[in-house]
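What follows is a set of structures for review.
Read-outs: derived from the displayed coordinates by stated rules, not from any lab. All values reported here derive from a predicted model rather than from experimental measurement. Cβ atoms are built from the backbone, for glycine too; each structure is taken alone.
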Structure I
Amino acid sequence: MKKILLLLCSFSSLLFSQTEKQSFGISFSGFVKTDIFYDTRQSVIIREGHFLLYPQNESLDINGNDVNDKSSLNMLSIQTRLNGKITGPDAIGAKTSGVIEGEFFGHSDADINGFRLRHAFVKLDWEKSSLLVGQTWHPMFIAEMFPGVVSFNTGVPFQPFSRNPQIRFTHSFDKFKIIAVAASQRDFQSNGPNGFASTYLRNSFVPNLNAQLQYSDKDFFAGAGIDYKQLTPRIVTPINIKTDNTISSLAFTGFAKLSFDPVTFKVQGVYGSNLTDHIMLGGYAVKSLDTLTGVEEYTALKCFSVWGEVSVGKNIEYAVFAGYTKSLGADDNIAGAYYGRGTNIENVFRVSPRVQFNFNSLRFSTELEYTSAGYGTPDNLNKGKIENVKDFTNLRIIGAVYYFF
């Protein structure tokens with residue numbers, strides 16, 4: 001009898017242990033998505049047109065014809081995504097979790113269809129505080145209220161768009177939340193003398209720093225944040241002389257979301273400089289050059305942007321997104337090279353209405369995306385402000401099919 005009781009106890013202990021272990025593990029979700037899109041003009045794009053920024057500038061052939069006045073059509077499934085949410089036992093008094101997410105977007109056009117990392121982080125949750133370590137959205141990208149557009153550009157270049165390796169601490173009190181982040185760069189990088197690279201931030205020895213305050217109620221969400229970044233564009237001049245001059249920049253954002261079923265309003269504004277790594281206008285430029293040593297000093301290029309969106313409905317969603325961004329030049333006159341994105345663009349405007357039909361796990365979406373970009377010539381003697389602006393437009397028609405799992 002004792003042996004039977006001992007065996008039953010052992011079996012019960014083993015069964016309880018297995019049941020406890022089964023409550024932890026990884027659960028998968030994601031979606032399969034195919035996009036079909038038509039453009040009326042050649043545009044500044046990423047991944048064979050899947051990620052559209054704005055229409056290209058005029059490019060005249062020997063007969064005076066605009067080469068970029070040419071339509072295009074494509075179909076891609078590279079946004080298909082897989083997400084794994086990991087849960088495990090508590091540690092140091094906190095609930096533990098993790099996320100791994102990837103898609104087939106690739107790291108470059110040469111790597112299209114390649115599986116790339118989007119998110120990979122560990123998170124510790126206490127009663128009022130949390131600590132996240134790993135790669136996820138930059139805090140300037142507000143995950144609680146980003147644009148719900150069909151286009152994969154997610155509102156770029158009007159809203160910041162970047163995922164970064166980071167350490168993020170969050171503390172909540174009442175309806176408020178304070179967020180502090182120290183981040184590096186990986187897939188979304190700053191521009192400089194050697195092209196787009198993370199070395200400029202790494203060599204500055206100072207991480208990208210961000211602080212944010214958020215307020216959340218039942219139907220209302222709002223907040224504001226500040227971002228600081230310091231880059232070291234060169235550690236040696238072209239004539240082999242050591243240099244460590246830096247360029248520092250600040251950016252500010254404010255945002256709000258109002259929801260009352262079935263209508264949702266979203267709005268965000270950004271003002272700042274050197275936002276190239278967020279796929280926005282601007283960057284920095286050389287303001288002075290020592291011709292004997294090759295040592296450069298820099299000035300940041302500023303811009304502001306605002307976007308808004310209103311959506312109605314769930315099973316059938318009707319929505320419209322609108323955004324505007326403008327280059328504001330620098331604080332100093334320019335004496336050398338520009339390092340940024342769209343440094344000859346004065347403004348970009350977009351409006352994109354959409355309709356989406358949701359049938360449980362299946363979604364059919366269509367969107368019209370009208371984008372206008374004003375190209376001109378930066379005036380180095382007027383702090384890099386764009387002059388002689390000429391507008392070019394593109395109309396993108398998108399159809400998309402999703403299957404969520």
Structure II
Amino acid sequence: MVYCSNSFPDRHYELSPIIESTYHTLNTNPLVKRGLDLIKADDERTLKNQITICEIPAPTFREEVRAEYYMHQLAAAGLNHVEMDSIGNVFGILRGTGKGPKLLVAAHLDTVFPEETDVKVRRIDGKCYAPGIGDNSKGLAALLSVIRALRDAQVKPVGDVIFCGNIGEEGLGDLAGIKAFFRDNTDIDGFIAVDGIGSKDIAYLATGSRRYEVTYRGPGGHSFGAFGVPSAIHAMGRAIAKISDLRTPADPKATFTVGVVSGGTSVNSIAAEATMLLDIRANATKELLELEAQVLEAVRSAKDDENRRWRTDSITVDAKLIGDRPAGSQAADSVIVQAACASIRTLGNTPYLQGPVSTDANIPIALGIPAICLGGGGRGGNAHSPDEWYENIDAFLGPQSIFLTILGLAGAHGICEPLLPLQGRSH
């Protein structure tokens with residue numbers, strides 16, 4: 001998960017009568033209470049799962065080993081029809097008892113760390129330290145605890161619930177796993193992403209991003225003997241200067257950065273090639289596309305300026321789109337947000353509605369499908385860092401809130417009807 005703004009508490013968030021009634025029914029049901037108790041009793045096992053998952057390297061595009069392990073864990077937890085799809089997502093189905101909505105619940109398998117990273121978990125003063133211990137080993141482990149609780153408490157959903165470990169959420173993975181799942185399954189009515197730590201935050205707004213690999217090319221040459229030949233690095237420098245001078249709106253927020261630069265041969269060579277990676281983000285599609293157009297114009301005009309400086313046309317530029325995460329929004333009082341708020345309140349906590357973020361939920365939100373992102377529980381810090389840490393304090397609250405949100409949305413046979421409406425894409 002990539003955070004783009006602070007969350008704020010919703011102590012005065014009002015629930016609709018149907019939400020209030022549904023969660024009163026769930027909260028007083030003996031089977032549901034048993035499920036919550038089972039999750040709490042499962043806390044230590046969930047932590048062991050989390051550590052085991054963390055110690056299986058899973059860089060983006062190389063998630064295969066972790067995916068195989070997780071596929072077996074989904075089956076062991078009690079799911080049917082467990083499989084791996086063509087892109088590498090692994091998933092299983094908890095069949096519903098009637099013609100209810102189809103809910104997808106997913107946690108991403110990949111991490112931001114290279115395969116050679118030491119991911120051995122170290123326990124120091126009650127905390128676990130390891131790259132990826134929270135993001136997203138915790139989310140993956142939390143799903144297993146939820147599945148076991150549904151099985152052992154014998155709570156049957158009305159609608160089908162698909163539990164998934166998906167690939168390609170981080171970095172240049174570009175949400176590939178969830179993009180593919182929604183492309184290939186057009187009958188999904190709602191989506192819950194489980195990402196990282198915490199048990200109170202609800203992400204329901206999507207920050208979009210467009211990412212480019214921009215490469216300048218020229219003839220190159222000796223820094224002294226070929227002086228007068230245009231430089232790919234100089235052209236790229238002109239582009240960076242132009243981009244850095246762009247003005248962006250504060251609301252909806254829009255940002256840019258040149259995150260990586262490379263090129264050249266030696267200190268005494270005119271560069272024949274130079275490359276930069278660009279990240280462009282915004283909380284609304286209009287502003288995202290407008291900023292993208294300005295950035296690309298800066299990229300093109302920098303090439304022209306470098307050629308004009310040396311009276312040539314030998315510098316060329318290629319801008320390759322390498323990332324496309326759509327922006328999107330939904331109402332704060334939508335059914336899926338209310339269900340998550342009610343679940344968190346049931347457990348004695350105050351829900352926090354986050355500002356726009358970039359998660360797997362971007363894809364369904366942009367498609368108009370109700371979607372949120374919830375934490376897997378516990379506390380932690382330094383995500384995306386080698387010093388990432390996790391503390392297993394009240395960690396069961398994460399899976400418990402996910403458990404309750406699932407039952408509210410998908411319904412519980414003999415207990416309550418589903419809150420989530422059928423979307424009708426392929427029903």
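List of remarks:
- Each of structures I, II was scored by relative contact order in percent (Cα under 8 Å, 6 or more apart); the highest score is held by II.
- Which of I, II leads on distance in nm of label points 7 Å out along Cα→Cβ at positions 158 and 278, largest value: II
- Per distance in nm of label points 7 Å out along Cα→Cβ at positions 110 and 182, the highest-valued of structures I, II: I
- Label whose coordinates, when helix-only ellipticity at 222 nm (-39500 (n - 2.57) for each DSSP H run of 4 or more, over all residues; to 500) is calculated, return -2000 (choices I, II): I
- Comparison of I, II by FRET efficiency 1/(1 + (r/R0)^6) of positions 102 and 174 (r between Cβ atoms, R0 = 35 Å, to 0.05) - largest value held by: II
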